[in-house]
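Next come the structures, one after another.
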Structure 1
Amino acid sequence: MTTQQAIEALHALPRMGGAPTLTRMQNLLAHLGNPEAELSCVHIAGTNGKGSLAAMVSSILTKAGYKTGLTVSPFVTDFRERFQINGEMIPPRTLTTLAQKVLHAVEQIREEGGESPVEFEAVTALALLWFAREKCDLVVLETGLGGRCDATNAVPRTLVAAITKIGLDHTEILGDTVAKIAAEKAGILKPGCTLVCYPDQPKDALEVITAAAERAGVRLVVPDKEDLNLEQAKPLKNLIDYGGYQVRLRMPGRHQAYHAAMAVEVALALWRDFGYEISDEAILDGLAAASMPARMEVLRRHPLLLLDGGHNPDGVSALAAELKQAGYEENLVGVMGVMADKNYESMLTTLTPCFAKLYTVTPDSPRALSAEELQYAAKFHLDAEAAPSVKEGIRRALDYCEEQHLPGVVVCGSLYLAAQARPCLLKEAER
């Protein structure tokens with residue numbers, strides 16, 4: 001089996017199972033020798049920002065000298081992004097070997113008459129198997145969906161749990177209010193852990209999270225916004241001071257400053273509550289080095305070329321706020337593609353003040369909304385044109401930006417779109 005065949009075999013597993021449960025995941029891990037039992041984890045749930053926070057925490061722990069596993073979801077350009085140790089992706093040969101082991105366990109379960117694991121469960125099991133084999137000191141886990149019944153929640157030893165901002169997404173599975181969704185996310189709490197919460201959490205969500213922490217008897221830490229200062233810096237740059245930790249982040253946006261404050265508190269909790277030696281220098285160096293593709297990723301500044309994978313109203317609101325703060329109002333060209341099950345009309349309304357023109361595209365996903373349908377929705381807001389492909393949409397946007405002497409192009413709306421667009425944009429940025 002080649003690496004590509006192994007990846008395709010994992011993708012061929014069912015995407016969703018029946019009722020939400022940890023039983024399938026626990027059975028799969030048991031067939032693999034329970035690698036999760038050997039791991040100590042930082043577990044991250046939330047609606048938006050999980051990947052960014054995971055990258056920051058992983059970077060800090062690596063700088064502190066700990067062998068740190070990281071699993072994130074989804075990937076942008078390379079499937080191996082989902083499995084990292086100390087910032088390095090899993091080697092192709094290792095991925096192939098472990099995938100075969102996991103797939104063999106899946107087949108055993110089927111032969112025994114058990115319920116087949118789904119794709120995310122198999123992928124998570126592969127990550128845990130690798131981290132255990134490599135004897136990672138700490139593992140940073142990003143949940144896939146929810147928390148209580150998420151595959152990552154099968155790990156027994158969570159030292160620090162973190163919950164990023166809660167918003168309305170996946171409401172058909174998690175609930176139709178932020179309070180219901182927060183309750184699902186708070187399901188990652190384990191006895192004895194410390195909980196770090198986003199400092200600008202919706203009131204209804206924070207009440208649920210606080211109550212869950214009290215029931216579980218865990219210490220709750222919420223970074224104080226009064227201790228966080230965003231220093232004056234150039235547009236789309238992020239110089240912060242949180243409680244004396246002064247650092248320039250590689251990811252723009254106030255929300256990333258909040259994630260940085262959370263990362264500091266996660267590191268301090270590991271030190272104070274669990275005895276891990278993490279210096280101030282490691283915290284600063286880790287935050288400065290942390291990056292994630294397609295998170296308001298500035299690929300070029302003049303003219304601007306920005307890629308963002310925000311795919312729900314809260315994510316798009318953060319992008320729009322940062323663009324407005326940077327002085328971009330009705331003078332950018334947008335390239336946008338979305339999934340049909342997202343609230344794309346709200347996303348369009350939020351982004352309209354930033355764009356002079358929008359090219360709509362169809363991301364490569366069976367769940368994608370067509371470029372023509374998105375154009376129809378967008379034309380009530382601004383000048384919109386459907387492009388026949390992602391590549392052509394980017395090309396037209398770049399040409400229009402040059403012809404009209406506009407300051408830049410923003411590609412946004414979906415991580416599926418980001419995966420297709422990023423290679424094209426990187427080539428353009430090098431010109």
Structure 2
Amino acid sequence: MIALDLSRLLSRAGRGTPTGIDRVELAYAEHLIAADPAACFVTTTGLGGLGLVPRNRAEEFVAAIAAVWRGDADTTADDREVRRLARSCRFAALTGGERRFLATFRQRAEPPVYLLVSHHHLEKPAILARLKARSPARFVCLIHDLIPIEYPEYAKPGQAENHRRRIETAVRFADALIVNSSGTRDALQPYIERAGRKSPVLVAPLGLDLPTRLVDSRPALDKPYFVYIGTIEARKNHLLLLNLWRRLATELGASVPLLVLIGQRGWETENVVDMLDRCPALRGTVIEHNSLSDTEMVRLLKGARALLLPSFAEGFGFPLIEAFGVGVPALCSDIPALRETGGAVAEYLDPLDGPGWRAAILDYSAADSPRRTAQLERLAGWQPPLWQDHFASVDRLIAETAAAPRLD
């Protein structure tokens with residue numbers, strides 16, 4: 001039996017736009033609901049433990065939040081329903097308590113597997129210590145990145161140490177680990193070695209799950225534009241683009257291409273927010289969307305001259321496969337994670353090379369852009385990573401982990 005932890009997904013109820021980690025937990029929930037009638041679902045409770053979420057309530061919640069995020073629902077009304085279902089799931093877990101959850105695990109004839117695919121509550125090792133001390137459960141964990149440790153300057157104060165505790169907890173208790181890229185695996189390896197563990201590590205690229213056929217196929221905007229998808233935070237390097245667009249707006253006037261930012265405002269982004277809110281040159285030139293359904297996002301993305309991704313650090317690079325999946329080229333940072341995800345298709349630039357980004361953007365904005373045409377030719381042979389391939393590998397790993405002696 002697999003018990004998938006829904007803590008992250010439940011905490012995101014009411015958020016109109018999912019992050020990459022949100023998409024991953026949703027994909028896992030939908031996969032287990034469709035493919036494994038014996039799977040169960042759990043969440044952390046207000047008492048600091050784990051509790052069972054009744055499967056029917058979990059299924060209702062997962063379907064509801066997926067509909068809102070994908071644009072298949074009346075967002076305002078259905079957001080309220082998603083929040084109600086999340087409260088119901090958490091209440092059921094709390095009333096059942098950790099004792100009931102652990103008793104369920106102990107009653108299984110075959111060793112159960114507790115599956116956590118977000119970093120949620122990994123900084124609390126006592127939860128996992130009790131799980132392994134009081135049940136025969138195996139623990140399988142997905143690690144998305146080590147960015148707060150490797151680049152503490154881009155994280156909230158204290159987040160680097162907090163994430164280090166998460167990674168050390170995962171390595172200490174995991175019977176197997178899943179990572180989204182070989183870069184994440186390489187960053188994780190020293191922690192595994194220091195802990196003296198022999199947990200297998202599976203590199204399983206994440207899949208693409210976006211609507212590609214749109215009812216409304218009209219162009220989203222009436223002039224050339226570029227799209228950046230990502231939370232507005234320091235490591236995403238929005239400031240490079242805003243400074244560049246301010247200069248382009250001054251030089252080109254009405255013929256400047258548009259910049260569309262899709263993502264919520266994050267933390268410690270005062271300079272970016274000040275420019276968005278107060279820079280006269282960017283008004284009407286930079287368009288910000290803090291909450292979009294997948295359908296709306298895809299409509300904008302499909303009409304773009306290119307996706308822009310000038311970030312300083314990434315774990316995988318979801319927006320790259322989202323752009324490629326709808327036939328849009330990408331200009332992105334020349335960093336290992338994006339090289340791994342974008343392969344030979346994307347065009348790579350140094351995230352500090354302002355003149356290089358300017359030249360590329362002006363070229364790609366032209367109707368007869370040779371660089372854009374060349375990338376579209378490369379993109380024609382691209383094959384998207386599929387969730388079915390990801391889960392085929394993960395399902396094998398989980399089966400092997402359940403059958404093997406537990407790592408204690």
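Work out the source of 4.8 here, i.e. which of 1, 2 gives that when distance in nm of label points 7 Å out along Cα→Cβ at positions 10 and 354 is computed. The value was obtained from structure 2.
For the set 1, 2, ranking by Cα Rg over 2.2 N^0.38 Å places 2 highest.
When you work out FRET efficiency 1/(1 + (r/R0)^6) of positions 66 and 330 (r between Cβ atoms, R0 = 30 Å, to 0.05) for each of the structures 1, 2, which one comes out largest? Checked 1, 2; max of FRET efficiency 1/(1 + (r/R0)^6) of positions 66 and 330 (r between Cβ atoms, R0 = 30 Å, to 0.05) sits with 2. Highest-scoring entry among 1, 2, by distance in nm of label points 7 Å out along Cα→Cβ at positions 98 and 370, is 2. Each of 1, 2 could give helix-only ellipticity at 222 nm (-39500 (n - 2.57) for each DSSP H run of 4 or more, over all residues; to 500), but the derived value -13000 comes from 1.
Just so you know, all these numbers are worked out from the coordinates, no wet-lab data involved. Keep in mind that what you see is a predicted model, and the values were worked out from it rather than measured. Cβ atoms are built from the backbone, for glycine too; each structure is taken alone.
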